[in-house]
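**Student:** Listed below are the structures to be examined.
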Structure I
Amino acid sequence: MVAEVKRQLAEGCLAIKDGLPFGQGDEREMQYDVTLRDLTGKDIIEAELAAERVVDTRQGPQLVRSPAMISFEMLRRQIARIGRINGPLPMTLLRQLSQSDIERLLLAQRLRNSALVSALSAESGRLDAVSASD
């Protein structure tokens, strides 16, 4: 699956396998083509805030952050579109995706993020090389 998702990301045409329903009754159509977008600072902050919950503990109420929820909150914001469904995807629609489609989207998210980190590292290396020659 990794190689296939990498190939699709490189071609700019990520597709999920099971799809997401759009419409009702006879007009219901499964949507498969996914468009991802880069996250903004606002997206990241909102995802972090949405993943926080107040939990009662022996010491009193504590603010707890869920790493899993942060990942899903960022994913739903990173989805620009699935077929005719515009993003950001509401959590209720994200929950309707099959396990394999969620795994595919999370993999695509990780691959995009690692590609961004690699690009930033390469850029940093070029800047360091230019700075060192001065």
Structure II
Amino acid sequence: MALNKGGAFKFFRGDRLVCSDTQFSLQVGQGRQLSNAVGHLVGTYDTQVNQDEILIRGALGWAKQKQMTPLNLLILRIVMFTVGRFFPNLIRKLLQKVLITGKRPTTFQFVRQLRWEGETWRVVDQLRSPN
């Protein structure tokens, strides 16, 4: 259970993966373009952990849409051959910041409740849209 990722979780029985859930994922039309709003980005969420219940509230975040173009790949290759071999971790952190990490919140709000009922966990998700 990743409380810092909106309650995304993996459930194993022994060494076998039974269920993997990465939270909400929405495709939202913005003009002529589609954007993805997701609930599994690292961020600060309102969490309450009790003995038989876990409650997580927060906003979905816009997934980054930037992709590497052939020109960007060529520039990256040149940087890696010159400076990158001396500072590979710096290059990796910069690429992660540009392409992967960071969260711009959306207006979509979610609540995830995990409740222990008898011998099982029950997961209840709610999604609220401003429109």
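Read-outs throughout are calculated quantities, based only on the coordinates presented, and are distinct from any laboratory measurement. What you see is a predicted model; the values in this text were computed from it and never measured. Cβ atoms are built from the backbone, for glycine too; each structure is taken alone.
**Student:** Here helix-only ellipticity at 222 nm (-39500 (n - 2.57) for each DSSP H run of 4 or more, over all residues; to 500) was calculated and came to -17000; which of the structures I, II was it taken from?
**Tutor:** Answer by label: I.
**Student:** From which structure (I, II) was FRET efficiency 1/(1 + (r/R0)^6) of positions 9 and 81 (r between Cβ atoms, R0 = 30 Å, to 0.05) calculated, if the value obtained is 1.00?
**Tutor:** I
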